1. Taking 0.4 as the value of distance in nm of label points 7 Å out along Cα→Cβ at positions 15 and 183 derived from one of the structures shown (I, II), identify that structure.
2. Determine which structure produced the value -12500 for helix-only ellipticity at 222 nm (-39500 (n - 2.57) for each DSSP H run of 4 or more, over all residues; to 500), calculated from the coordinates; the candidates are I, II.
3. A value of 17.4, 56 was derived for Rg and Dmax of the Cα atoms in Å; which structure in I, II was it taken from?
4. The value 0.9 for distance in nm of label points 7 Å out along Cα→Cβ at positions 207 and 239 was derived from one model only; which of I, II is it?
5. Comparing distance in nm of label points 7 Å out along Cα→Cβ at positions 7 and 111 across I, II, which is largest?
6. Given a computed value of 16 for relative contact order in percent (Cα under 8 Å, 6 or more apart), which structure among I, II does it belong to?
Structure I
């Protein structure tokens, strides 16, 4: 195994951002979702995907405790959080050292957007989607794709790759349900991790890079799209496809706004 990992071709493949932020997190999440779904722990797939991306992109080093490392810590610990208020407090904790260096007028809009968007997304997602694995998976997919794409367009590749990792984990979680035809329990384990990580990443791309604040606000409505009604009794795979399309449309709007703002 060590010889294989030491192979230059393998090293080059593992250094590819598409592998680090997409393929490797997807594989890790797919394994976790398939193995733990019978125990109602399939929601850990998104945590596994995010942790895999962290391993490749940053490593598990938390000193000094920068804004990015605070997001990583919260992303790994998100399954134990239960309140939208906690998400809002987390946004303040992460970004206050940066915003405190700005004038009040310059700090108010991005700071307020970060707190409100994070609190809203976590609160709505946990309250309306956590009990439906398909809707939760579709929302996580849309949030991850939207955050990843918008962050990259907002000049932050690292935050973009973390967002794509969440999308990969959510997609793997959703795929298991579509293949088996049975909905999997998502719960707070999945939904809080997906919502908290993506919105904090989007806020970081807004405050620390060039993502416009209104793109973050649009992205916060991706879970609402995943909550739209679908035909009663529709197959699980069809529900997954339809709800994912709805969420991805919102994600696409957020990405389009980021692209337009960047010229």
Structure II
């Protein structure tokens, strides 16, 4: 793994740390490649249940794309894989938590948005700053389902940051904690999720995806099919059996 992305694994949880603190963890080609490889490994490794993504240092979670690199390359339309596995059409069946420890601007906002859950330090801030630099943010489309129109307008049109507390108030962030508690809390939440049945977690992620793109009736119709293999699995027997025997379930993911 490249030094621009640090990786730590504990008990089925992988912590990925964007490691360009002097550049506010802006994503350049090297970091994009490292992220793509790390997310691919996470997706296919059966031992990894949950990913946590954070940034090195205390200034920035991620300042977005490396504008100096964009300028040097005279980049107009970014390629679809510009942010590795974080594009609007990408989907990972496993849970992802973003732990935002500073500024999450532009593509950094996009990365924070990618998480199924988002935890933030009290020092965090969030901005879709593309309008300040004549860039675009087509990746912001999911916000039309996540936020009220007035909040979206505030973010997109002013290009100004909002605080972690404001982000929590409008539903972009699950929890706000003191800076020194952010990563310990992320590990804790990730471990809570990782203890759950992997087949159920994957089906719930599909349920959330379908629900975000279809109406309630259509989602309800699809839901039975999403969970059919869960009910028919070995784990569906193991769960109640472990409960009856007063022990922790031993998930087989089948």
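1. So the calculation was done on II.
2. Checking each candidate, the match is II.
3. I
4. Details: I: 3.7; II: 0.9.
Here the read-out was taken from II.
5. I
6. Of the structures listed, the value fits II.
Each value in this text was obtained by applying a stated rule to the coordinates, not by laboratory testing. Note that the structure is a prediction, hence the values are computed from the model and not measured. Cβ atoms are built from the backbone, for glycine too; each structure is taken alone.
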